[in-house]
Structure P
Amino acid sequence: MDKPDFQHSSPAPALSVIVVAADSGPDLRDCVRLILACQLPLELILVDNDSRDGVPPAIARARQDDERLKVVYSHRNIGFGPAVNLGAKQASGPSLLILNPDCLPGEDDLRRLLAVQAAHPKAGLIGAVVCDADGRPDPASWRRDPLLHRALNTLLGRPGETVEIDREIPTELIQAEAVSGALMLLTREMFERLGGFDEKYFLHCEDLDLCRRVRDIGYQVLLAGDVRVTHGKGSSSRHRPIFVSRHKHRGMWRWFRKHDPAARNPALAAAVWLGIWGHFALQIPGQLWRRARSE
């Protein structure tokens with residue numbers, strides 16, 4: 001006769017945290033440790049984008065008895081958005097937290113974000129203020145769509161709407177056009193309604209795209225100004241600056257073609273294409289020099 005199974009099972013998760021790793025190093029260990037220290041009913045889905053540093057499988061081995069952790073191996077670097085989509089397919093919680101591996105929210109931060117979500121049914125996506133190690137807020141926490149006319153106003157110092165918001169980031173809940181992709185909370189229902197991330201972005205601007213699509217279907221993007229989270233910024237990108245920069249510029253071009261009315265003008269579109277890829281080319285010597293110095 002088989003012995004009865006008395007193995008304790010965790011309660012159904014209220015939150016599914018999705019973290020994408022790509023040679024993220026020690027930051028990833030800190031992120032996993034902090035999330036799994038929470039008493040919230042949650043699950044952590046770690047998607048490994050073909051890391052070579054051995055950290056994701058080491059975490060899986062060390063925490064093999066913690067059924068809240070799921071490690072998904074993509075076996076090649078499929079890009080950030082596609083990896084999040086892959087992780088979301090494994091999620092069972094009603095809410096999804098998309099989190100960078102160098103972003104370190106505490107349990108109180110997660111509870112406050114979930115409370116905002118519960119209190120605001122028209123909130124399609126919620127972000128937090130991400131800060132450096134000294135507590136300085138990253139301006140990318142509170143963003144506007146990078147429309148061409150705004151970018152030109154910013155570049156030329158002209159009056160009118162600009163891409164940059166030249167005000168101090170507030171400490172209360174506000175509506176925003178876009179928030180930092182380092183930390184984004186949305187319901188699983190909303191994520192599925194949007195079809196997840198647009199997988200034609202490999203890296204960068206897919207968060208701007210997701211925020212824009214939330215607003216396009218009549219929901220709000222909110223910034224919880226009182227939630228401040230430490231963010232290392234760039235732990236996965238320092239090793240491959242040219243690779244990351246190329247995909248960042250590809251993302252900028254895709255966002256422009258997809259969302260900016262100026263893209264309908266062939267002459268403007270050609271000028272923007274030249275500007276984006278000219279900027280990429282000008283950055284390469286400096287990136288090579290900085291990489292050589294760091295080796």
Structure Q
Amino acid sequence: MSDESAALRAARSFLFVPGDRPDRVGRALASEADAVIVDLEDAVRAEQKHVARSVVRTLRAGSGARPLVLVRVNPFGSSAFAEDVAAALEGGVSALMVPKFVPGPQADGLDEALSAIEQAHGTSATSVVGLIESAAGMLGLSGQFTLAARFSRLAFGAADYYADLGLAYQPGGTHTEHAMATLVVASAAAGLAAPLASPHFKLDGEAALAGASRRAWGLGFGGALCIHPAQLPTVNSQFRPSDEERAWARRVVDAWDDPHNRVSGAIRVEGELVDEAMVRRARQVL
């Protein structure tokens with residue numbers, strides 16, 4: 001696994017920025033985001049798509065440390081898809097985000113289309129983050145599916161998902177709980193990195209953002225999509241083990257690795273029975 005692929009799997013905060021606003025793109029790239037998503041889809045009007053693509057083509061013109069750079073292209077099957085991907089490849093981006101992602105035959109077709117575009121541009125396979133934001137996408141996660149190696153992570157687009165269901169957006173509730181649990185289970189089954197939570201849309205609610213982020217972390221998410229730079233510190237701080245979790249993990253691993261405890265398949269650590277499954281989780285935390 002390349003360093004960039006490993007960084008994509010571990011990234012916590014993904015900041016959206018409109019592709020037709022080079023001033024905002026520059027500020028985003030100077031932010032504390034783990035990754036910046038330059039948007040060619042919803043944040044850019046049709047008449048401005050060509051401007052956004054020209055910005056994307058120059059993303060690697062500079063040098064120096066920067067966040068990972070992704071481009072959200074228009075959906076696979078749309079008239080803009082191939083041109084968006086070509087611009088992203090010319091810009092040397094770290095990965096693509098594909099909206100309206102549906103595992104199964106549609107994802108296979110997407111992989112084939114990307115391979116053809118990459119071959120024409122003489123580039124290697126580009127990593128993809130699949131944005132689940134439709135009923136079809138959610139149902140696709142519920143069955144058996146395989147994904148090509150390029151697919152790295154899944155992300156949840158709650159606003160579009162609720163619109164597809166014909167319901168008002170709900171940050172919590174039955175549909176949200178089901179969707180988030182499905183994303184976590186499907187990601188684990190497919191060997192993907194922990195998924196990314198949907199954006200938090202209230203920009204003046206830091207406490208609510210912190211609570212939503214911590215809850216998503218507890219459900220098995222590894223990060224979140226962000227729509228404003230002010231959200232980055234909170235997301236970065238919440239999507240990581242707490243001091244208490246790290247202390248617990250250290251106690252468990254130290255006790256398990258103690259030669260005096262090698263004679264048993266399960267040991268007692270401060271009143272808690274610990275077996276291999278719990279040790280595996282402790283090592284993940286560390």
Structure R
Amino acid sequence: MITKALKNRYADAPRAADFTIDQAWETYSTAEHDRWDRLFRRQREVTKGRACQTVLDAMAALELSASGIPDMEKLSDRLEAVTGWRIVPVAALVPDEIFFDHLANRRFPAGAFIRPEAEFDYLQEPDIFHDIFGHVPMLASPVFADFMEAYGKGGRRAMKLGQLHSLARLYWYTVEFGLIREAGGLRIYGAGILSSPNETVFALEDDSPNRIGFDLARIMSTKYIIDDFQQSYFVIDSFEALLDTCYQDFANVYAEMKERPDFEAHEVVPGDEVITRGTLAYFKARQAGR
């Protein structure tokens with residue numbers, strides 16, 4: 001959790017109606033910049049060969065580096081030139097309706113605070129490292145940027161229909177903890193994995209979690225856990241396929257959800273495409289035309 005002292009850093013900052021604040025970049029301490037640099041160097045190293053190519057390319061294009069906490073205004077200028085998105089600083093998590101409004105207008109709300117040293121390896125509430133290192137690279141992908149805008153617009157409707165929990169599961173298992181088939185194997189694009197050194201390795205290399213082919217209704221019926229590694233990861237074939245599947249009116253999907261049971265995070269159910277090393281070998285051979 002965020003400590004009381006850390007909350008006070010932005011506690012008195014004026015907030016606009018959309019909950020945005022002034023990042024006040026010049027007020028970060030040398031220790032905070034150093035903490036960003038150490039987080040960045042460690043995670044950049046562990047994601048080599050594990051993050052999807054879209055993430056790696058975007059980090060270079062956006063000039064993300066271990067050279068101090070990014071100035072969101074300057075970073076936004078580079079991102080906006082690519083996909084029209086901007087990053088807006090906030091003091092903490094924002095209300096759902098505010099969050100969806102930002103996404104629907106191509107603004108990503110990012111926590112302006114950086115975790116304290118005592119929570120260097122893990123914190124429960126997303127900080128600037130999670131939001132910038134984990135989320136921002138994918139916003140430089142035109143296809144994924146369109147998906148995030150559509151998600152924001154869909155969020156407002158889900159609230160009116162009382163189906164926010166179903167849509168939240170889609171976000172969790174894609175934007176936060178998604179995997180993609182790439183280069184004959186699996187790669188990471190979800191921010192919750194990308195910003196965690198231990199889960200980066202666990203998600204791809206541990207034998208215990210389920211890795212299941214993407215299925216929209218299945219995901220919207222699946223619970224998730226927030227205080228441990230995921231017990232199931234869902235795998236997309238491409239970002240284009242993700243957008244195509246989700247670029248629709250979810251009214252019929254939500255109606256189906258009301259008739260389906262919820263699944264626990266660890267469950268494998270009939271109809272699941274369970275992805276194993278054997279299925280990945282087949283996928284790689286198919287890519288090669290054999």
Suppose mean projected area of the Cα convex hull in nm², for residues 68-219 alone works out to 9.5; of P, Q, R, which structure was it derived from?
Q
Highest-scoring label, criterion being Cα Rg over 2.2 N^0.38 Å, for residues 164-275 alone, among P, Q, R:
Q
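A short reminder: the numbers here are calculations on the coordinates, not readings from a lab. All figures in this text were calculated on a predicted structure; none of them were measured in a lab.
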